[in-house]
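Structures for review follow.
A short reminder: the numbers here are calculations on the coordinates, not readings from a lab. If you're wondering where the values come from, they're calculated on a predicted model, not measured in any experiment. Cβ atoms are built from the backbone, for glycine too; each structure is taken alone.
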Structure I
Amino acid sequence: MHIAGLPFSEMVDALRHDGHPSLYYLLLGWWMDLFGDSNGAARALSGAASLATVPVLRAIGRRRSPLLGTVAALVGLTSPFLLRYGTEARMYALLTLLVALAWLALERAADDPRIGRLGLLALATAALVHTHYWTFWLIGATVLILAYVFVTEPARRWVVVLLGAAVAAGAASFVVWLGVFLEQLGSTGTPWADRARPAELAVESIQALGGNNRFEGELFGAIILVLLLVGALGVRRGDVIELRFARGPLSVAAAAMLITLALGGGVALVTGGAFEGRYSAVVVPFALVLVARGIALLPGRVGWATLAFVVCFGLAVGADEARRDRTQAGDVAARIDAGHQPGDIVAFCPDQVGPATRRAMSAELESIAYPRGDGFLIDWQDYAEVIAELPPDEFVARIEAAAGDNDIWLVAGLGYKSLGNRCEAIIDALNRTRRADQLISPSEVFERMLLIRYEPIR
């Protein structure tokens, strides 16, 4: 959110060090100009994107049948993925919407490749590449599918060429960001996570569709997977559903989903890149419509009962996940706000616990982050190398000099990748020179924090 509030030139520089494209941050900045920069206002952009995805899923489904349109809308409306990321000030709800819009635009242009429809496809493609880099693999999957159609269906070649040209034109807009991307590629990466493995990619995608990695989310994710397979492979014969590999109403969607994950996962495995469940936003629209088709294939009361179960279970898991605290930043900020004195210093180790805490703080105190920065932003450039070159004692000396006879409020997160035991070493060093008062201990949330107030020994 701090990046979104910067002037454009400063935003570009911040993103060089952050590792993302710019579109979401531009939109969020404009959104906050209109509606304010409170947490609720900033998150409302994602909520609006999640809601807007529902009618697009309905339109995609209605192209096959009215029933599928209705079921797709209900599955999307109660999707734990859309509910969760509709409450976060991150780009994943927007990304899901853009993928759905691009899918619909491509199908409409394939039906009637008029210049307006091709232009919308190009625009949607451009929006994708400027929102998240995993869309590269979705575009790659699209190109491979178009190439297959070009070879196997000679009568449609001219349409395929027009579609490919529109996709290429949209992707070509990335040239304006290419220099920043190459700099990010060479120096940022994903130092916060380990190399992605194929099994990890599959499991985390299922967990993301299910809403979380707890029992309820994993169970719902498994149910979703079964329905997805039925939607991708099912052929109904009376009251019997046969599963077989054949071209069907959504076989292209299934292929796009699988190829996208295979391309992205393969590159991550080779290059040492990471995968997080939220990246599956690039295939969530395909998954939700396939799930809807799986439900729609079920006969009579079985189908309606399954739909009711999926809607109720998804809504329960999604609502629970959306309201769940994922960080202790609010509690930490409240304690600092209530107990600080002018001249106190806030220190973060690592810097990754800084942005959420600084966002929640009202006290205007100087803050210093390990390994660098002031806690408002995370600089991922050469992250592991910078940590390796900055001894904990040197950081302690820096915050001691800044605090003088004032208190140091240390906000620590333990167990972060690339940090080793450096935060523990900083705590030990401060314990030797100051009187420590541990105010907050780590709890069972995603972003766990430790807050210690260090008073000078007089």
Structure II
Amino acid sequence: MNLNEHILKEANKLRFQIGENIHDAVISSIYQEANSIAGNAILLDRKKHAKVIDSKVDRIVTSKTWGFAIMFALLALVFWLTVEGANVPSGMLASLLVDTLHPFLKSVATQIGFPWWLSGVLIDGAYLALAWVISVMLPPMAIFFPLFTFLEDLGYLPRVAFNLDAIFRKAGAHGKQALTMSMGFGCNAAGVVAARIIDSPRERIIAIITNNFSLCNGRWPTQILIASIFIGTLVPPLYSGMVTAGAVITVALFGILLSLIVSRGLSNTILKGEPSSFSLELPPYRKPRLLQILYTSLIDRTLFVLWRAIVFAAPAGVLIWLTANITIDDKSIAHLFTVWSDPFALLFGLNGVILLAYIIAIPANEIVIPTILMLTVQILGMDNLGSGSGVMFEADSVSLTADILVAGGWTALTGVCLMLFSLLHNPCSTTIYTIYKETGSIKWTVLATIIPIIMGFTLCFIVAQGYYFLIN
């Protein structure tokens, strides 16, 4: 074979290979394009199918017939899981921090040679307040916030805002205030922070000021305990639990009503303005992201709020111990204040112990009942109860708590007025601080603080005077 024939043969072979490669590339490209078209068609079909399902679900959860029923049922389930689920871990934390670690720290302080007053201030005061706040506050928040965040991530909470928009617009507020109000049932400080989702500054301030009307998890135990002692006992035992639950739910719903009334009042006076347009595009339902839910609920919300509460709880514990142990003419400051304020407090169906407890327990609602019990047994001289002067405690049973309160002169009127005052009093110091951080205004912070307490005293006065009028 000469050189020309060899070159021609190799050229034909190369042309065949190139053609074959081009042919394979074209075929591969066609298959890829077909696969892409098929994938897009499947994706579009899935999206269309998902939208159809979302639309069918929305016709139910946002309907006038079923929307509110489903909404209340879900929120009631969240609250029930929170209250019931927190009982065991709260008891375990209290057993560890209060029943076990507190006596241990006291014995260590004694062995080291701490003066009694230093041991009292640091351990009976600051530490014990921290222990009560952590044991009572942490478990409910660790349950409520993940459940709430789950509904948020699922895409259901915007439907709640949609359902309640008309009601809040009539009150001169924003539909999203329903979400901040719901968050306030877990913690008012978290509800205040959640008001950031409202774009209108005017309506955001309304949501912040009225958030305290939502019963936070620090007030639920007080409501349940007092209702079971003074309201549940008014009926036969068979109906006691139902009546107790009904009384607590009534107070919570009353708080929502007051939130709407105050929102309307603010919107017509110092925060005048028309409700902003609320164009809400309902997001699609989606599969909840577990890790994101846990991070948002436990780190951004639970630990953030708990840390602020702890910072304010320690000084409150010190103040509680000091009022119970600093004496004038052999009478503690707590005893003197109680005797002096009793006539004033009785006008409102309360007593001096309750007033003092709410004054010195401003940092955390969780320590109100332990403070009330400590002050009551100290003033009555019940030396066999509690762990000493200025040492907060909880009774071993509801019946023992009832015996202590009744011995302190409590009646059904006291219980009812305390439930109302627990709903309507100044926010805790954590919430007050958060309001200031969110608004940057002393004016709005002061207003948010004094509005509920003025309403609380007014309502308690009406109830108490009405009761006194009826019995006389």
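When helix-only ellipticity at 222 nm (-39500 (n - 2.57) for each DSSP H run of 4 or more, over all residues; to 500) is computed for each of I, II, the one that comes out at -20000 is I. Name the one structure among I, II that mean count of other Cβ atoms within 10 Å over residues 167-174 of 21.4 was derived from. Structure II accounts for this read-out.
Taking mean count of other Cβ atoms within 10 Å over residues 79-86 as the criterion, the top-ranked structure out of I, II is I, with the highest value.
A value of 0.85 for FRET efficiency 1/(1 + (r/R0)^6) of positions 215 and 439 (r between Cβ atoms, R0 = 30 Å, to 0.05), calculated from one of I, II, originates in structure II. Structures I, II were shown, and semi-axes √(5λ) of the Cα gyration tensor in Å, for residues 231-398 alone at 50, 23, 9 was computed from I.
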